[in-house]
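> Take a look at these structures.
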Structure I
Amino acid sequence: MILVIDVGNTNISCGVYEGKNLVTTFRLMTRQPRTSDEYGVMFLDMLQRNNVTKKQVEGTVIASVVPNVMHALIGAIGRYIGNTPLIVGPGVRTGIKIVTENPREIGADRIVDAVAGYELYGGPVLVLDFGTATTYDLISEDGSFCAGITAPGIRISAKALWEDTARLPEVEIKKPKSILAQETITSIQAGLVYGQIGQTEYIVNQIKKEAGYTDLKVVATGGMGRIIAEETDVIQVYDPQLTLQGLRIIYEKNK
């Protein structure tokens, strides 16, 4: 079995794979400071609760966009799980060629998503990740990472409304029955969700136009991705485990 860990700005998403089979998943909050011992105890507890022992975990792979948690996290894996994790970054084999102007600027999470999108669905493919930020990454038919677009995530937009206005309340992010809102809560929901749908459709169509891909497959992932994917025809596949799959694939390529 291998332990795969995706360290995002909001959550640390983890999974355990036995071959290509995802045995279990669990999540931790990223923004709460923790020591390596705290991480270690939490990992052991989560694994045990899902009937996985540390002896069964033969390897670990980590992709992170939050550098300041890595020292404690790597220490926890070494001390409590008993192996040295593979860290996604320069020098790691991915099978993806990054042909942007500055390849080192591409986040590990985006590389992992690109690997999974290309390996699982073929190229050309556009991978959308609806996380803290909403990202759009284009991978060509030969596996080249050609372009990436970054926009504020739907939760960031919502948080800006709640924190920077005096009278707007915090609301559940969901699609209202109609865009013709007549009170505050559905008004906010309509702006957030329909605004994200509109942004997604425009950006995807513009990418297709400028890249010249008529057969571009569009794959979405991320916590808010399901809401958007269900409401637009420009997304063909919603894969909630795309990032974890990418980590598994990268581990296998470097085994």
Structure II
Amino acid sequence: MPDWTYELPPIPAQPRRVLLFIAMESEAAPIAHALRLEHGKGRIGQTEIELLSPGRDDATKIDRIGPVYAAWALTRAIAAQRPDLVVNMGTAGGFAAQGLGIADLVLARDTMFHDARVALPGFDAVARAHTRLSPSDAQLDALAAAIDARVGLASSGSSLDATDGEMALFARTRTLAKDMELAALASVCAAERLPLVSLKGVTDLVDHAHAGGEPAHEAFVRNLERTCARLAEAAPALLAKLC
């Protein structure tokens, strides 16, 4: 894997305000309960925690998922009240070839857009947006030990399934998780010079689905509650370490 195109600022020693981005309401509810957030807000010590989700589409009443809505919601929130740290939690596909199973946790070291194919010098790097997130290697190790998570690349795209070319990229880069918002959040944080931490829980196995196993959307629905419960279990320890 090449050097990072972008590298985010380090985690502040004592953040005063943390913006917790969770894409879907069904993901957010158990995590908010575990953190004892009321109306999306709470505190850990001296740190204010505020929950942010893109909300639901007016026409379909479905959660606004994907990189466009993630970037839109985070940009608006930063403009309204700038946080000291952005934390992203949510579900993702995982890879059995990398030793992951359902409800396992992945702490993102770096992220990129795996579906960015722009064969123009310079433009390809901007489109891929390979970004090193804020935790140092030592912080990643400490956080991972506290919540029993794996550390590695979490790649983002706009689709639940994956192409043959994307599968080859995942194998080459030893990708651990595949989601639909982290790289967009990282791009906003890079532009705003804000630190970002991300934790993903596995709902489906991308390589199993690609090989003809259970489709990703069916596995996602079947495992969503279990995986969100695992994320909620890890949330207090993760935020306590960060705050």
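> Given 18 as the derived value for relative contact order in percent (Cα under 8 Å, 6 or more apart), which of the supplied structures I, II does it correspond to?
On the way: I: 18; II: 30.
That value comes from structure I.
> Looking just at distance in nm of label points 7 Å out along Cα→Cβ at positions 62 and 78, which of the labels I, II belongs to the structure with the highest value? Kindly include the intermediate steps, with their values, before the conclusion.
On the way: I: 1.0; II: 2.8.
Across I, II, distance in nm of label points 7 Å out along Cα→Cβ at positions 62 and 78 peaks for II.
> For the read-out Rg and Dmax of the Cα atoms in Å, a value of 19.1, 57 was computed from one structure; give its label from I, II.
Details: I: 19.1, 57; II: 16.6, 49.
Attributed to the structure labelled I.
> If we compute mean count of other Cβ atoms within 10 Å over residues 46-53 for structures I, II, which one ends up with the highest value?
Values: I: 14.0; II: 18.8.
The maximum falls on structure II.
> Compare FRET efficiency 1/(1 + (r/R0)^6) of positions 110 and 166 (r between Cβ atoms, R0 = 41 Å, to 0.05) across structures I, II and report the one with the greatest value. Each step should come with its number before you reach the end.
Numbers: I: 0.70; II: 1.00.
If we compare FRET efficiency 1/(1 + (r/R0)^6) of positions 110 and 166 (r between Cβ atoms, R0 = 41 Å, to 0.05) over I, II, the biggest value is for II.
> On percent of Cα pairs over 14 Å apart, for residues 54-101 alone, which of the structures labelled I, II is highest?
Values: I: 58; II: 67.
Sorting by percent of Cα pairs over 14 Å apart, for residues 54-101 alone in descending order puts II first.
Each value in this text was obtained by applying a stated rule to the coordinates, not by laboratory testing. What you are looking at is a predicted structure, and each value in this text was computed from that prediction instead of being measured. Cβ atoms are built from the backbone, for glycine too; each structure is taken alone.
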